[in-house]
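Asker: Structures given as structure tokens follow.
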Structure P
Amino acid sequence: MKKGRVGVYPGTFDPITNGHTDIIRRALKVVDSLIIGVARNDTKTPLFPAEERVTMVGEEIRHLENGAGERIEVRAFDNLLMHFAQSVGASVIIRGLRAVSDFEYEFQMAGMNARLNAEIETVFLMASDRCQFISSRFVKEIGALGGDVSPFVSARIAARLADRFARPRRSAAV
């Protein structure tokens, strides 16, 4: 699968959103194959364990049009991003940007990564206008409070969130 330019798109994907999927589709225009690196970053206290997030991302890429999913591999990682990128033979790190606030953090991270390995370039893709406001954090907050997350995630992910946030119902008093 890894022929030509290999890119890594890292993130926690907790859960994967329509914004992530948009970046994945667009990243495939820049690289020949894409490794989606699901970070095991437990300091962020993820809603879903890493293995489940890998499964969720895998399910989403299987539904990409024109067989695009065949050019994608999903892996969990728990080491430095640059070490992970090297281990999979990547020459490009793909990062999505939603707002100016994202840029400042990502710019600093790209600078540090370049110091760690100047052979791997970071490419920023701006979020599409319909996805600029979507974040996993907001999706989880909406889902936890019983809101409709369907505009922000696939039906598969919405169902997983509904299951995760399902609360036991009190029996009605007789």
Structure Q
Amino acid sequence: MSIVVYKISVFIHVLSAMFWLGGMLFTAMVLVPTFRDKILAEHRGLFFAKMGKIFSNISWILFLVLITTGYIQLLARGYSWNDLLDYKFWHSLFGYNFAHKMVFFGIMLMISGIHDFWLGPHTTELMNREPNAKRTQSYRRATSMLGRLNLLLGLIIIYYAISLVRG
């Protein structure tokens, strides 16, 4: 595989991770605090439903891009599927860091699925139907907690990604 393909793959991989993680940081640090303002309260549910759907669609595309470009990078580094099946690979420093990155990525994908396809839509429905109900508030807290957990997992994934290339 050529060095140009490898560099393009790394560029796309890093850009995708930046977009996904940056979007979560922006949501947590800018959008959510902004929509706590009472003036915006009546539109909160609608806004987060629309924004969440758009960001969710983009995120799942980015996850596919990250998986694809990550695999290209493994190939460019000289690893194959056979290496991934060899216990020696997993006992190397690279394999150790890669395993941790993939475990956290897998957990993050599961949480994203729960958040995006079940809890988030259900919370939005409750916010539109019963905005002040205790049940709605519980769902909102759970949705927010999963989002924050995914943000933390994203940061951990970045740590292991750096460890892969920096040792």
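Just so it is clear, none of the values below were taken in a lab; they were calculated from the coordinates. In this text the structure is predicted, and so the values were computed from the model without any measurement. Cβ atoms are built from the backbone, for glycine too; each structure is taken alone.
Asker: Here relative contact order in percent (Cα under 8 Å, 6 or more apart) was calculated and came to 32; which of the structures P, Q was it taken from? It would help to have the intermediate numbers written out before the result.
Answerer: Values: P: 27; Q: 32.
The value was obtained from structure Q.
Asker: Given that FRET efficiency 1/(1 + (r/R0)^6) of positions 87 and 103 (r between Cβ atoms, R0 = 30 Å, to 0.05), derived from a single structure, equals 0.65, which label among P, Q identifies that structure? Write out the running numbers ahead of the final one.
Answerer: On the way: P: 0.65; Q: 0.95.
That value comes from structure P.
Asker: Suppose helix-only ellipticity at 222 nm (-39500 (n - 2.57) for each DSSP H run of 4 or more, over all residues; to 500) works out to -11500; of P, Q, which structure was it derived from? Numbers along the way, then the final one.
Answerer: Numbers: P: -11500; Q: -26500.
Matching structure: P.
Asker: Of structures P, Q, which gives 0.4 when distance in nm of label points 7 Å out along Cα→Cβ at positions 15 and 143 is computed from the coordinates? Let's see the in-between values first.
Answerer: Details: P: 0.4; Q: 3.1.
The structure behind it is P.
Asker: Still on this structure, I have one more. Could you tell me which structure in P, Q was used to calculate mean count of other Cβ atoms within 10 Å over residues 55-62 as 18.9? Before the final figure, lay out the partial values.
Answerer: On the way: P: 18.9; Q: 16.2.
This figure was derived from P.
Asker: Of structures P, Q, which gives 2.1 when distance in nm of label points 7 Å out along Cα→Cβ at positions 79 and 95 is computed from the coordinates?
Answerer: Details: P: 2.1; Q: 1.0.
It was calculated from structure P.
Asker: Say we calculate volume of the Cα convex hull per residue in Å³ for every structure; which of P, Q gives the highest result? Let's see the in-between values first.
Answerer: Values: P: 126; Q: 113.
Biggest value here belongs to P.
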